[in-house]
Structure P
């Protein structure tokens, strides 16, 4: 990532970003803190969370992940951690606050800063669009946070190319801080949504790209097989998994990943991540981990360099996705 539209300093992130959706949910606090320590010691300086994590779990109100990160961050040098969180969703059932209106954004950032125990976040992202709020209102509210020093950079997630372009053109016309990053759902088995329109725009406009679900909700770890299309997994009910587990073309991609993994003496998941990191304009890939073992399995992806033949093969086999 380079400089934002208001001239803030460069944001240098690790090639692997630690996704923290599981914290306080499928990973208890002790495990979550251990994962954070292990990632930090391994050189990961980039953490991604959201205020709503994990509001969907029984007995949760949202903010669980941010709260755990805040306790951990209190013992670390703040300037060495790149902290990203998101705004848009409803925090808990019955909460009437959601969307990208100015009042909601203003309340949300204060809640996030309090839970994270910091006076600024490095990257503040809109979690997904809000069709009920004018883009101008959202842009002015986010710009105010940058100018107040509560946010260094702005990003968005789950935006179409048209929506992102219109938002940034508005910011340019009004002299407001623009979106400098995009967080798309992008992997070997989910390519078209990003590549057909968003990729070109991001390269042209120098938008940093931070894909989430780079392992296709766990499908690209290799635990799914034709004989066992329903392994033990917390992501079993995801729409992406439901669409992939009976798709022969997805298993053909897995077959190729296993062959390349064998040649590289690396886990299947590292090969899938290495493919993604070799794509143009990809700054960092977000990986989640419920355990230190899961984290450790994926950390070596940055050390894997795929051959041109391997990249060509994977590109060809996955082009229908």
Structure Q
């Protein structure tokens, strides 16, 4: 019995998720034979993985391999086509920007880190996964508008500052709130990763995650298990206390925390030429110490000179964000 014999037998089996044969869907991705154990080893791609469809397909394959071809056993790995063809199967590095609570400037940090990674020659995308509090389009001063769809029915990310971006904000009219529960959140996350035509040559995808822990954090862990994270806090003890919990959540989800960014760390008084610690001191270092990581940057509070939410390199905050981007490139 050869792999060719196995292929011929499998080609006529129906993928129940689309009611087409595995030959029609080009669903047979690997065939191997473990001669010692007399076991066929298969990797099969389904158009869409659904519990009942998976069960049916596995049963039909097992019947063909064991009963019709006489093997003692079969090992079947089922994969989903949209996953295999998505951004998650590329060499893109995923970096989740998280926080313990809202209002600490997490989206500003995400946008500026992405912007300065781009300025350092990297191809970058931004994903606004903060479903209930999506704000990246506003930080980036983008006009309202829906994403277009390509010939394959995939969403085309919008572009700003030569960066690709997707956000829930693009699908919501005006100031209407997003009132979704678990299943809809999960569906949107899948659409962002599997149904969006991202550039397959991205160096980094920066993900603005919701504050705290919840359904989206769990979805991100499942979809991009190798992602790293950065925890954003302010110097205030209340924010840092909650940020430590967010960092521990990332650790529990087995996501490496690259470090901590302390936003609104101080106000630089141009007249006195000194730093005013208007929100207190030490919060960022406390988070970093508890998580046993580095305090990567302390961002001053100030209004950008040239943009709505992005800082340029002729500004103190812009210089710090540029240094942060260089650190990220060095360590990730």
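Read-outs: derived from the displayed coordinates by stated rules, not from any lab. Computed from a prediction, not measured in an experiment: that's the story for all the values here. Cβ atoms are built from the backbone, for glycine too; each structure is taken alone.
Data table
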item	result
Among P, Q, which structure scores highest (criterion: distance in nm of label points 7 Å out along Cα→Cβ at positions 92 and 276)	Q
Test item: mean projected area of the Cα convex hull in nm² calculated as 15.7, pick one of P, Q	P
Read-out Cα extents along the principal axes in Å, for residues 212-291 alone, computed value 50, 20, 19, structure in P, Q	Q
Structure responsible for -9500, with helix-only ellipticity at 222 nm (-39500 (n - 2.57) for each DSSP H run of 4 or more, over all residues; to 500) calculated and labels P, Q on offer	Q
When Rg/Rh (Cα atoms, Kirkwood Rh), for residues 44-171 alone is computed for each of P, Q, the largest belongs to	Q
Distance in nm of label points 7 Å out along Cα→Cβ at positions 244 and 308 - structure with the largest value, from P, Q	Q
Which of P, Q yields 19, 16, 14 [semi-axes √(5λ) of the Cα gyration tensor in Å, for residues 124-219 alone, calculated]	Q
When mean count of other Cβ atoms within 10 Å over residues 68-75 is computed for each of P, Q, the largest belongs to	P
